[in-house]
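Engineer: The data blocks that follow each hold one structure.
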Structure 1
């Protein structure tokens, strides 16, 4: 049984002047338990919409999503979403932000919540910053808080929507290394949306390349690179080959969208 399965998922949105916009068309994907899958595609191809559908926040116009064989009907604690924006509550400290999901679940004692929060704060490397507020943290540290908050509720599936896009280039690379380290510890199933080809290849077991709108699966690419991966892997021939191949696919989709001729 697949951990996540999207079956012929199509999403349409009504247009202000009438008619409808088809954002995603017949999208199919099967994800194994513990697999790290990245999704890349041109802007507007429905990547974020697909994460929202898997999370249960958006219902597909047709098709269906299954988690462990059960139909997704809405949000559930077995899934957690990490946003591009840090989405932290500014009046809460690091500890209190990480604890938020556990408080909402209302099934743990204060001592149990504290133990879990301490564990995930340590996992993301924020020891010593427990009492800091978001405005006292760097962008990378704030995103670590968001990841810790998602992990603290112990979801089976982690959905990540361009979580490092707002960070500077150096911090973004550091966070990619840290995310790989965190993922190696408990092997959550991850769906990770990104515009960065390097990020997609570095993190993934498989890469889904989407077409321009309406979003379809253009190609599914296995990443047969060893783990754990250091940043030096980006200079290796296999990495460079994958990067070039994905760029060629996306370049053709962008040109198709703007009405230009595809490069041969």
Structure 2
């Protein structure tokens, strides 16, 4: 049974002080929420402080990126073991901003995913198409390429433990978002490919979440779409009350 998964990606926002203040308030606001897996992904400098502020709560912590090597002369990079020791349980891999601004490739996403799994971190693997690719009818081809290359060499049980975030690039930070029908179409395609390339059990266990201008006003509609198991939230996660509301509204009606 996949429970809703809601993660907040703060990107390059919040000092350590700001992050701790937010986390203490956020954990209070969501303390009574059950049946939802909740994650905060602060910048690297705040990772340990946020993990400490969230300790003994229902809030998990993730990093925004990692490097695949365990150590070495890689100035500015952070390894999976460092992230794990800082208190993270999750790590975002292959976000569209990493791909577009920093040249991240599908092969690099694969290496990072394998490194995260080896360190017992749960990867949140991001895939998604640009507006030009969607308009050209290449959306499914793009998703297939990113999935095949990014998950190359993974075992079915590892795929089942993943979170895959479908983030249409045209909807990230633009105020536009996929309709529930568009999200369901993409997520259904991803679930079918996981079934074909791995197995039905892996596909049924893997969380497929949507990212792209998620707000309190649209989360219920997205969660009601087929195969949408949650959300990777960007800008709206910076506001503690708004993000707590997104978490609350993501719960199934019976919870």
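Every number here is computed from the coordinates shown, using simple stated rules; none is lab data. These numbers come from a predicted model, not from an experiment. Cβ atoms are built from the backbone, for glycine too; each structure is taken alone.
Engineer: Can you say which of 1, 2 returns 1.3 when distance in nm of label points 7 Å out along Cα→Cβ at positions 4 and 156 is computed?
Structural biologist: Comparing all candidates, it corresponds to 1.
Engineer: Kindly point out which one of 1, 2 the value 16.9, 51 was derived from, the read-out being Rg and Dmax of the Cα atoms in Å.
Structural biologist: 2
Engineer: Assuming 3.6 is distance in nm of label points 7 Å out along Cα→Cβ at positions 68 and 132 as calculated from a single structure, say which of 1, 2 it is.
Structural biologist: Answer for the origin of the read-out: 1.
Engineer: Tell me which of 1, 2 gives 0.70 when you compute FRET efficiency 1/(1 + (r/R0)^6) of positions 52 and 204 (r between Cβ atoms, R0 = 41 Å, to 0.05).
Structural biologist: 2
Engineer: Continuing with this model, one more query. Any idea which of 1, 2 comes out highest on mean count of other Cβ atoms within 10 Å over residues 172-179?
Structural biologist: 1
Engineer: Kindly point out which one of 1, 2 the value 25 was derived from, the read-out being relative contact order in percent (Cα under 8 Å, 6 or more apart).
Structural biologist: Traced to structure 1.
Engineer: From which structure (1, 2) was distance in nm of label points 7 Å out along Cα→Cβ at positions 84 and 212 calculated, if the value obtained is 1.9?
Structural biologist: Of the options listed, only 1 reproduces it.
Engineer: Of structures 1, 2, which gives 47, 31, 30 when Cα extents along the principal axes in Å, for residues 92-235 alone is computed from the coordinates?
Structural biologist: Derived from 1, not from the others.
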